Structure 1
Amino acid sequence: MATIKDVAQAAGVSPATVSRVITNKGNTTSDTEARVRAAIQQLNYTPNASSLSTDRSFTFGFCLTKSLAELRGNTFYSDLLYGISQSAKDFDCNIQFSAFDSVEEQIAQCKKWIKQKRVDGFLITSLLSSDKDPLISALLEEEIPVVLIGRSLTHNILSIHNDNVRDSYMAHKYLIDKGYTNIMLLTDEAKQDVVSDRIHGYRIAMEEHGINTSSTPVLYTDGDGHHISETLKQAKRDGIEIDAIITMNSLMSLSVLNYCQNESIRVPDDLGIMCFNDAPYLDKMSTPITSVDLNPFLLGSEAFYLLFNFVEGNSKQSVSRNVTLPSHIIERKSTNRYLDSKKG
């Protein structure tokens, strides 16, 4: 059975343009309209109820609950947004981006935008575990099209995410294979699912190699550079031996590198540093930092593709489709102590 994407490809236009021709909404040239209608006839395409709706805005919302301080410097969200916007451009659609201080505000605005027909659906992410269920429930109860960037264990919902257990296991095994054994996981948020998943992956890797995780605990910090430094100093005073640190994001790894420079700790000989999510500045540091590339651009692009196809009726919200994307390690000097020692 032909889909709206098939028609768009045959006519040489975007799927959104096909929808505009079908609903007689928006400006299209007579030549474009003729090509679309010829493709519809050629492929024997039958528009579904969603495609026939004249209430389409061809605008989709991307909203999250994050403060400016949390967003600043974290390239994961800018790359994610860029991936979403590029995919939306390919489909001739628009993105409305909003950040909220609370989930309650997010729920209220999502309902308002749908009621005003300002958006056709939502991409949501960055939700705390305790807040995720009420937000998803509210959107599903209102039959609002939504794709979750992340995962939900309690709802049948279209979702796309990284396998954070797998990625954490991969990162810790990489360090263990490099000869690091006293590996600390440094995180700035204890309530997110991603954190608990990465802790799980960390424990699997450590225990698989016979390393006692109680001797190298997971440490929590507020993410501020000064607080990270004080947290690591306190760990040293407490007698916690550390020969490698993995941080939850790239920005935190810079604070760890700065701490090492101030304390005359050699990286990677005395301490290896690694982080989740790559960033352009990591290979420009005095000691370039190894990272786990989570492919946020692809994550955003695929998330929009899922949402657009759901709104067009090519997938069903009631059927869970859980898409997991690949990740890979980008090795740099901060964990390469053996290679570094050979050069010396």
Structure 2
Amino acid sequence: MAAPADPRRLCRLVQEGRLCALREELRAAGRAGCAGPARDTLLHCAARHGRREILAYLVEAWDLDIEAANRDYKRPLHEAASMGHRDCVRYLLGRGAAVDCLKKADWTPLMMACTRRNLEVVQDLVEHGANPLLKNKDGWNSFHIASREGDPLILQYLLAVCPAAWKTESKIGRTPLHTAAMHGCSEAVEMLLQRCQYEPDCRDKCGLTPFMDAIQCGHIDVARLLLEKHKACVSAEDSLGAQAIHQAAVTGQDEAIQFLVSELGINVDVRAASTHLTALHYAAKEGHVSTIQTLLSLGADINAKDERNRSGEQDPGSWLTAHQKPSAPISNQNGKMCQHFLFLLRHSYSW
């Protein structure tokens, strides 16, 4: 009886494209059906690494199942599509692989292909019947996923074959425009504004607009685009009453804050409607020393009081510690740094 082959060695031979050595190992073992720790078959490995010749050998010489699923329910077609290996995708489709098979979280091969800038693979899948309107468990269709990567050619192609693809929202109400803005995909944002009819300041379930997403992630070029082409509202509020300047303070986006205050005329001390906190409160709460410096340089009021009518003058850092996250210890290094920073400022200068 032949000794079983070492799965790790077989996978390594596949990864390295060593077909002759693989053929000898499999002949000696008498079987090719061993699975790896994630229940990957050799077909998964070959598809993932773009080894089309080995893929064909395993299917045709050993009759391996092209619909075999691993622990995450990925098929070989998922692997090839996600890595952009067009020759492997075309081979599997030619052998009759199910084009809209689902992996864990309901991702199709087309969705996986849309995570990369590989238009030809997307085209191959669609031409073999892939449905761009299918959604994964989070409510994202392929067009939405492509908007995150920001390839305008893929977005244009999907709109050409499925004009309604842009009319989609995730389960938390986010549109492809939100996603492209958050990831700083300026070309995609411009194309979406030209080709799709998104409402100005469309909001997700947290009340965030695409402009807010661009600002809180520091994508000033995208924010400008949304202002010029989409007439975004710079003072829009989210569901907690926070504006873009508050969100930029939370994420420490100093340049975005300068843009809002210096170029757009936003009041540096504007308060969030529900919490009555200013951007300076938020920056201190999060421990962003450079953002505090930026806000103070723009004229922020260091003695601004929070909703409990407390200011730093009454108790250095009192509003900071009061608004720390429950899981954050008072001894948090960034928090202590901000307390000391504000204390020194207050006692070194006359505000």
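None of the figures in this text is laboratory data; all of them are computed from the coordinates on show. All values derive from a computational prediction rather than experimental measurement. Cβ atoms are built from the backbone, for glycine too; each structure is taken alone.
By the measure relative contact order in percent (Cα under 8 Å, 6 or more apart), tell me the structure among 1, 2 with the highest figure.
1
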Please state which of the structures 1, 2 yields 14.9 when Kirkwood radius over Cα pairs in Å, for residues 92-179 alone is computed from it. 1
Here distance in nm of label points 7 Å out along Cα→Cβ at positions 284 and 308 has been calculated and equals 3.2, so which of 1, 2 was it run on? 1
I have 1.06 for Rg/Rh (Cα atoms, Kirkwood Rh), for residues 76-243 alone, calculated from one of the structures 1, 2. Which structure is it? 1
Output the label of whichever structure in 1, 2 has the greatest value of mean projected area of the Cα convex hull in nm². 2
Quick check: 1.5 is what I get for distance in nm of label points 7 Å out along Cα→Cβ at positions 220 and 268, calculated from one of 1, 2. Which structure matches? 2
